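FYI, it's all coordinate maths here, none of it is from the lab. Since this is a predicted model, take the numbers as computed values, not measurements. Cβ atoms are built from the backbone, for glycine too; each structure is taken alone.
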Structure 1
Amino acid sequence: MIELQHLTKQYGSKTVVDDLTISVKPGVVTGFLGPNGAGKSTTMRMLVGLEEPTGGTATVNGRPYREHSMPIRELGVLLDAGATHPGRSARDHLLAQAHTHGLPARRVDEMLELVGLADVSKKRVGGFSLGMGQRLGIAGALLGDPQTVMLDEPVNGLDPEGIRWIRELLRGLAAEGRTVFVSSHLMTEMALTAEHLVIVGRGKLIADLPVAELMSRSVRSVRVRSPQAALLQPLLTGDGVTVTTEPDGSLDVIGLTPEQIGARASEAAIPVHELSSNQASLEEAFMELTRDAVEYTGETTTTVHHTDTKAAS
């Protein structure tokens, strides 16, 4: 388990992580989301002692990371897949870590097989593609068979097959009862992988909730099909509710849940053939939550500057 209590980090007058308190629990994949500059990487670095908190605490399995006698067995970490010696082979890179922590060489071979690098294990890391480097970083994170895994942008550089592989790997680790904490900018992938989300913006906690709960909050409207739609419509209309009749005769209802609509139809003995929610995507829900916490924004319109050809000639 990962626990952050009032974790704070300041650089001079700038607060990068602001009184962050969360618990990342085992058994589910927890996505760590936020706009650029939200403080995600700084939070992860403080957890492993690469940055000193200005205030608060960060613990892994009940203790600060550096206080564990064998940290690699407690927390598997991938923060920068490029942090490898380019002249070493993939196997030698992992062997160096294994020998440092008293792990057998066979564990290295098992991890190379797991991440799909067994056939290139003797090649120098400097010649690896970005995706291969990510796989090697994940092998390093899992080398100590840790109960807690923390990965920063693990799908970066992976091809579609690799993305599917890491998705299944993370889910498998969580199914084994491990704590899995993953940051990513790919909302579509988080929607497929994570079961719980921690969302931050400008260093502050914005949301800490299951994906299903966030998506249930993001229902835009409900489509209703009924052979007696004309009779049902006035029963649904009220304060804060908008009912629109679509060209095909169905009703588009904003302001009521499918359960509420179904209950009203049932009370009036009106048959309903369809109740379907029109949900926002995870990306849209994320953008809505973080729209006031985006630090770096660009213009949404494009201005084309025309050059005066006479003046330029």
Structure 2
Amino acid sequence: MEELPVRERPARLRVGVVGAGRVGSVLGAALSRAGHDVTAASGVSDASRRRIAARLPGARVAEPPQVVADCDLVLLSVPDDALPALAAGLAELADAEGTLVAHTSGRYGHTVLDPLLRAGALPLALHPVMTFTGRDEDLSRLASCSFGVTSPDRLRPIAEALVVEMGGEPVWIPEERRGLYHAALAGAANHLVTLVAESAQLLGAAGVEHPGRMLGPLLGAALDNGLRLGTAGLSGPVVRGDAGTVARHLEELAAVSDEALAAYRSLARLTAVRALDSGLLKPDQAEALLAVLNGPAPGREDRRGQPE
């Protein structure tokens, strides 16, 4: 394989950020803290320009092709769907020879940057496994953050070193596994928030004044159990085989929310299957549970208990 050209660089890299949103501005600030010079950034919205001023004070605002041409390392921090077109456009418009170009998308590996590779750039995928709020604590959270890293083999040491410099932990993800990797993360993080919000709303409907206060200790313990013990950390009526309790849950949810009912059914089925496979649930218990979960929808009733 032909060696990729690498531009001669000083110990400190000139860093540019294309897409100074919540993620790009934080990673740029982390590289600055590590001793690199963040010299240029692009941002279209007023919010992005405010982030550049606040978090990347030494960076001048420039168009993306100019950011690529003037920097040794460029972070592309844009929505997943925009990344292929951005890479193709920069390959045509910017002098990318010898420039490290790293995107922050979870969905893609390094091959999405192939147009830039053909233009002489050095492609990296550095995905921080963290939710970013736009608040100041985002930067400190990188200290406990894993990064999904994918790159050509010869660039792996560089990619992993950059992650370590930002305070994160590099985790190698093969190119062909990026889709599965991202689906797993999105399913856990995004759906967890939805489930918590849904549970809080249902508790409010049940008369609980402060749902968050009630849920905090329970969910904290459940998350800890799941991370430490996996399926062995399960508790509740499904893993106990309490088909009658599950049936009552379905009745109650049917009275207030079709969406909550459907979600409960799907997740309870998955829980039952995992509990059965791990030996926590006996086959006859699983059969009774699945009969309830796969049965006809309970009749919807209004709050007075009368059919609608």
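Just a few scattered comments:
- Which of 1, 2 yields -9500 [helix-only ellipticity at 222 nm (-39500 (n - 2.57) for each DSSP H run of 4 or more, over all residues; to 500), calculated]: 1
- Origin of the value 21, where relative contact order in percent (Cα under 8 Å, 6 or more apart) was derived from one of 1, 2: 1
- Looking at distance in nm of label points 7 Å out along Cα→Cβ at positions 96 and 128 for structures 1, 2, the greatest value goes to 2.
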